[in-house]
Structures are given as structure tokens and as C-alpha cells.
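Engineer: Below you'll find the structures, each written out as C-alpha cells.
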Structure I
Amino acid sequence: MKLLILSDVNAPYRVEVFKGLSKEFETVTFFNGKAIEGSDPRWFSNPDKEFDFHILDNAKALEEYEHCLKNITDFDVVLCYDPWHKRSRALQRLCIKKKIPYILNADGVVDINKNWLKVLVKSYYVRRAALCFAGCDRAVEYFKTYGAKDGKTVKHNFTSLYAERILTKPLKSEQKSEFKRKLGFGETFIFLSVGRFVGLKGFELLLEAWGKSDQKSQLVLVGGGPLTNEYERIIEQHKLKNVSVIGYVHKDKLDEYYAAADVFVMPTKSDIWGLVVNEALASGLPVISSDKCTAGVELIKPNVNGLIYDCFDTDALCECIRFTEQNADSVNEMSVNALNSIKNYTYESVIESHITSILSIMKSN
């Protein structure tokens, strides 16, 4: 079976899923671009011996893509992982014309636009899709809004984790202490937040809430980006204590920060999903998340594996910080529950779900 894949950018969580599909099917994979504004380019994946792909930012790749379009009937199924990109819509129209089954995907959703024109246009493509892959409950609702037929939406648990990455039990206090010392934080209680330093991530709101706390613990911001200097200015201007602002960190090193931390904070103002929430839960960290993070809303059960607060209410965020600082037993219990809540969110489960769904299309045709 031959599969054509078109996606947005060569993010690791995309590449790993497509790599898994390439072991089951003959695949040709294209990415529309190779960067997200504000991201460090080191975060993205490159082709390797196991899995080759094309990025449509050069003449050779564009020529190869055009060749695939001219020979679209050679493909059994087309997977559009970024369905509303102009190039993806053109591909879907070609599939409709040539009667090639295509699959749409939505990992997560911020808002479902019910404007009549948006509904009309998107419904045209959604209703004609062989299947719709939804990474969360909100994405299921999204496709339903745009006319997905009954039984044509398949939910998979969106993730950036292999099963081996998820701890089987929380780290012991002495293990955490070792990582704390390694990173230079001593024995202090650590609140960790990870993400690109851009406006939508809401780190300035976290700093504001931190200023309202007693600041006896340690706040660690990891990610880097265009607002690094702005965050450092805020820290200096408001004389905030015990705050570390750290730039890009390689995955292996980032795992050390997760291991050293006691609580994870997701202060985002808007996030289609928020994969760092998955990663934090997989490390056994209770998560304090804003209500604007899809992963937070769908994965966090208040007082079970974390806390949810109103995004722009920095007093509420401060109270969440104080609660976790002062209730060690609750934090320990939430840590155990964190691991239980994320154990089925793995690349393996996503790949298996995709393969089963793709094979079902071929059986029905």
C-alpha cells in the first residue's frame, strides 16, 4: 500500500508518527516548512536513514511533490496532517477529482469557528474525507461541527512520547535531590515551565503571579525565544527572587529539569494542545494549567493530577502555587495520578490507531 503524507512542519512529534507509518506502508512524506516563528531550529527533525522526507522550501522538493501530484493515482491513501493550508486544500481537491481517499487530521483545537462561511468551506472538505483523525475530544467536536459523517472520526491520544519515556512510578526524593543539585538548585522546591518565549505562552502572567507569592521556592523557565530579554527585564524591575530563565535545552537535558522539578506550570493564553503537559505528567509532575490549554483541560483533573485556573487570574495562579508548596501529601498523590493519567498517550498507540484506520479504508474500497 502506498501512502502520500503532507504535513505542516518537521516537528519531532510529526516525524516519529510518520516514521512508524513508513514501517508498515510505502510512504512519501512532505512538510510545508521547517520552522515556527520564535522556535529554535534545533528543535526540528532532519531526515535520517530510517525515515527520509522532503521539506517544500526548495526547487528539488517542489519538483518531487509535483511529480507525486501528476501521479496521484499511484497512491492508495493521502494523509493531510495540516488540512487548511492552501497546498493541502489543493491536494484534497485533487483527491476528490481523482477519487483517491484522503484523511484529515487535527491534533487539538483552540476555538471552533462557526461562522457560516467557514463552516461551508470546511464542510466541503470534511464531508468528503474518508476519515478524520482527532487528537483529542475537542478535535472530535471540531470535525463534527464541520460535517464529519458518523463513524468517520477516529480519536487518537495526541502525544510526543514513546512508552519507555513514561515513568512507572514517581522519582524518590533522593533521586530528585540528585537532579536538583546537578542543575545547581540545591534542595529547593521547584516550579518548572517549558515553552517558547513568545507572547501566547503567558510567561509574563506567571512572573506576575510569582511576584505575589512568597518566592521561597524556585521558578525555572526553559525554552528561549524573542521575549527572553523582556522576561529578564520584568524580573529585574519587580525584584523577583529565585527565578531562572534558561534558553533552548536539548531533550536529554530537558529531561533532567523535569526530573528535578516538583510541579509543572502551564500559563499559556492559547494552545491548540500543549505537549509539554504530556511530558510533565510522564515525569510524574502535578500540572498547574491555565484553562486556555487544551491538554490541560482534557488531561488535568483538578486536585487529582493537578490544578486548573482562569488564565488571566494571576491571583488564582498564585493560590495554586501556594497550595502545592504547602501540601506535600497532595503533591505526592497527584504525582502518582499524573503517571496513571498519561500512560496511554504514546507514539505506539497513535501509530497503531493510524495503521488500523488506514487499513480499514482499503478494506472498504
Structure II
Amino acid sequence: MTFRPSRALAGAAALALPFALLAGCGGDEEDSGATGGAVSAERCSDNEAAGTITYLTGYHYQASASILEVMAAEDLGYFDDLCLDVEIQPGPGDTSQNAKLVASGQVQLTGLSQQDVISANANGLAITGISSYSNSGLDVLMTGTDVTELTQLDGATIGHKGWMPIAVQGMLEKAGVDYGSLKLVKVGYDPTVLTRGQVDGLTGFVSNEPNQLARAGEEITVWQPSDLDVPGSLGAFSANPDFLAEHPTAAQDFLRASFKAFQYCAEENNVEECIDIQGEYAGAESDPEHETDVWTTESEVAAEDPLPVRWGGIDTANVRQLATLITTYAGQQIAPADAVADFDPSVAEAVVDESGKVIWPAP
């Protein structure tokens, strides 16, 4: 079995590829009008009845999918256009904490991978997944360019951040690596442990460490689990089930505004504007070059590896595969049918038509 790994080269990451479906559906200034300008009076009233909707980000105010577009939707006035009062709060990067807050109703919406939604429900937390941009996840394995086949890693030392991502483990075993021969070691967050030869391979996120090393002039090989058809998810949103039941139009229109902002920010001419918005939220912590790399990489993944179903929707086949992956490598026994029940495809289906165009204004 062979496949071609992607390689992170020196220099800035390429700008996001344009979506063919963007024409006529991305945001622009003329779309943002007065409050409620993109919704009927009745729907506006229903959305206002939801009160303040708290959105908890996956990791601070990083320019990642499921974070940047929410900040942009607020700044560009899309939420106002739909009579939504959205409060964005920065998450600490602890997915279990996000899951608990959503399940308890303290937070109405958050960004959680489909894998995390499935695991949370298996642990007794009620959370509903409502969208995703791609079945390609963020977890990757990095090696030196001398590694041309993953089986060369038999007996190698692999660095991780406290856990081995199950997608990476699944990729290694699917490629024929003798996983039991690997020496797994916890390392810090400095990716140069790879280029300095302290480890033979290093796990990371496709939009983070590879870009850091590329900007430092280092050449590495990035191995993505999706290249071996190992399931994942990118930019997935999830919600409190009671909130979904009580305020269906508000949940739909949250996605509507966020999707519109995602497609707007994915256009090359709008990237700088959207990164400026991120900087307004993050303040002095923001590194525009790094955040641009994060956003352009993740929006590229969404463009290059789109869902086989409606844009932004739920691919139930992928959910089933994730259940099997979790059962195989994470020690949780999850029936694929039970995992599918953790998701509601109808929310995104009410927002995007079959061609991938965001329905705007709201019906």
C-alpha cells in the first residue's frame, strides 16, 4: 500500500484555495444591514426568544475552523442580521471541559470534533453534533524527509503531547507499522525536537507545527491519516440538545451566519480582514503570521477534502467509521448506530442547499 505524503516546505503556507461554490454566497458589506435584515419578523422574534447564546471556542481565540468564522460572523454583523445575540467565550483547549459545559446547558454551542462528541455521549454526556467541514482531521504525524514509507518507523521513537492520537495510531497500523515496536515518549510543545533528531516522529496538528517548522526553514514530511482513509473531522460544531429542541431556528441561524462567514473568510482577498478580526479578540497574544497559516491551512483542508454529503453537514458513514476507530483504539465500546444517534444532520441541511450555497437570507 502506498500513498503520497504532503510535505511542508520552507516559507509561508499557501493561501486558502477558493471554493467553487463561493460565488454569490460569501459575505460582503452589502449583505450586512440593519439588525434583523436577513430574517422575517416572525423568525426574528423566535431567535430573540433564545436570549444570549453562549459559544465556547475550542482553543482560545485561535484562527481555526469553528472559531475564526464565529468571530467574523459577529464582527461582520451576520448574527445581528439574524436577530441572534451571541456571546463568544474562549475555551482552554480541554475538550472534556467543553463537553461538560455544553451538556449541562451552561454553554449552548461549541466546537468539538465528531470523535469527541461520540466519546462524550458514551461517557454519559448528552451532546448533539450538528455540522462538520471535512472528514479529514487535524492530527498528523511528522517525520524527516528521509522517511518515505511509514514502515521505516518500526522500532522508532515517536514523540507526543501526552497521548497518541487514535487517528495517527490507526494510520500507522493500517500502513503496516509494527506499532508494538514503537517507543512512545511524551515531549513538550517545541516541534524542533524532531528536526534536532531527539525523536524519529512527532505527532501534531496539520495547521500548527508543520507551519512553524516551515517558517523556520525546516523541511519535513507530514503524514495525514485521511490519506489512508482513517476518519476524522474538521471544524465540527455541537450543541446542547435542549437548546436545539427549544430554539431550532436560532441553532440553524447560528450555523447560517457562521457558514456564511467561513466562506467569506476562505476567499483569498478576505483572509487579511478576517485575521484582523481575530487579532481584535486575541489582542497582544495574536501572531498574525501564525494565525494566517492556521486559517489558510484549515480552510485548504476543507476545500481539498470536502464532505461527500452536503457542505457543512453530517456524513453518517464517517460517524460510523469513527465509532469503530474509537472502539478499536480508545477502549470505548461504541456501536456505530449509537454514534449516528449523537448527531442531527437536519440543522445544517436547513442552512445549505444541495449545491453547497448558504441560504441567505433565512427562509
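Engineer: Ranked by distance in nm of label points 7 Å out along Cα→Cβ at positions 142 and 206, which of I, II sits at the highest value?
Structural biologist: On the way: I: 2.3; II: 1.6.
Once distance in nm of label points 7 Å out along Cα→Cβ at positions 142 and 206 is tallied for I, II, the winner is I.
Engineer: For helix-only ellipticity at 222 nm (-39500 (n - 2.57) for each DSSP H run of 4 or more, over all residues; to 500), the calculated result is -10500, so let me know which of I, II that is.
Structural biologist: Values: I: -13000; II: -10500.
Computing helix-only ellipticity at 222 nm (-39500 (n - 2.57) for each DSSP H run of 4 or more, over all residues; to 500) on every structure in I, II gives -10500 only for II.
Engineer: Of structures I, II, which gives 23.6 when mean count of other Cβ atoms within 10 Å over residues 270-277 is computed from the coordinates? Numbers along the way, then the final one.
Structural biologist: Values: I: 23.6; II: 18.9.
Source structure: I.
Engineer: Please compute relative contact order in percent (Cα under 8 Å, 6 or more apart) for structures I, II and give me the label with the greatest value. Kindly include the intermediate steps, with their values, before the conclusion.
Structural biologist: Values: I: 16; II: 30.
Going through I, II one by one, relative contact order in percent (Cα under 8 Å, 6 or more apart) is largest in II.
Engineer: Moving on. If we compute Cα Rg over 2.2 N^0.38 Å for structures I, II, which one ends up with the highest value?
Structural biologist: Details: I: 1.05; II: 0.97.
Once Cα Rg over 2.2 N^0.38 Å is tallied for I, II, the winner is I.
Bear in mind that the values in this text are calculations on the coordinates, not laboratory data. Predicted model only: the values in this text are computed from it and were never measured. Cβ atoms are built from the backbone, for glycine too; each structure is taken alone.
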